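See the structures that follow.
Read-outs: derived from the displayed coordinates by stated rules, not from any lab. Source: prediction; values computed, not measured. Cβ atoms are built from the backbone, for glycine too; each structure is taken alone.
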Structure 1
Amino acid sequence: MIGSLRGELLARTPDAELMVEVSGVGYRVQVTPRTAAAAGALGSEVLVHVSHIVREDAQTLYGFMTLSERRTFEALIGARGVGPGLALSILAVHHPDALRRAVATDDVDMLCLVPGVGPKTAVRMLVELKSRLDLPEVEAPPGTDGPAVVPKVDDDARADVRAALDGLGYGAEEIRGVLAELPAGDDAGRLLREALRRLAGTAA
């Protein structure tokens, strides 16, 4: 099984596929748009961590810039009903740290931001991923027996929003502009919903 590729970046397609040449052999690697952008210039050396999926009719390489992304991808495809395509879509929207926080806090809305994931699918994924992901420690709100929450600082929430918008295909200027308009002190889920609402209004 192929675990990583280090070689020359030969090509990058609009649908987020990389061609990496290693010792004269070109490997086609499926990636997220964020990974495709981070791979560097054509002709440069690139290291891609790979999950090698073998099926009866095909062998497909899925590539990631970090081991954390690859491990999260492999945890996702171990969940019932989550194939490689959906797992890649989830990582295109949510950084692994943001995904772990969403699972730890049962944030259905965050998972529903992924195209193709509805409320029922999101709830099922939350249950299954709790045992598959290395979740952050959580704290219950003082004086309550309510659900635990993961403390967030504003900078972390905005970083999550920036990564999600980038994964959804928004440009750097659009992201920078909408982040400047967002209120301070909110969590990533609400900030992302507000950012999408404002961007939709701008597009209209």
Structure 2
Amino acid sequence: MAKGSLFIVSAPSGAGKTSLLKRLRNELENVVISVSYTTRPKRPNEAEGQDYFFVSRETFLKLLEEGAFLEHAQVFDHYYGTSYPQVMNHLERGLDVILEIDWQGARQVKAKLPDSRSVFILPRALAVLEQRLKARGQDSPETIAKRLAEARNEISHYAEYDYLVVNDDFEQAVAEIKSILIADRLRLSRQQQKLSELLRALLT
């Protein structure tokens, strides 16, 4: 069985990354969106083990000390981390794994797994981010201002990624991200494993 590929997807808060990836998961088979660990409080519409694994700061730091994370970062006073064993298990089963992480985490993953692909999602304008953050109704004006400042910092790292996608037209953005995954599945190294029997039959 051919191993899956690891994809890193980053975007500033409010750029629509989560909606894009949920749609992508519904349209492509054998795609898993990794569930991260976090120390931030659970929001009303979130489910344990589906959106995040919500843990205490003490538990997170213990896991970090044990080397359980492929990457980790501190964002807005909270910790986030990706389970190393979980990701590797999915890849070994031939599944493509998508990590929703920021540029700090992307650097760590690239250092450990240089064959991973990375995609950065850009908004059409910062005003769009501000509008989406306000529409959530979850953050104070001070928090929104802080997130917008962080968004500029996040966007400044776009050149560290392999692909850039602008989420102006939702359907177009979904199609572009989908095309990146499909093209990766057709790479020679993956097709050689998947089509080994066919290639052997054609050449004998």
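A few notes on this one:
- For 14 (relative contact order in percent (Cα under 8 Å, 6 or more apart), calculated) the corresponding structure among 1, 2: 1
- Test item: distance in nm of label points 7 Å out along Cα→Cβ at positions 30 and 62 calculated as 0.7, pick one of 1, 2: 1
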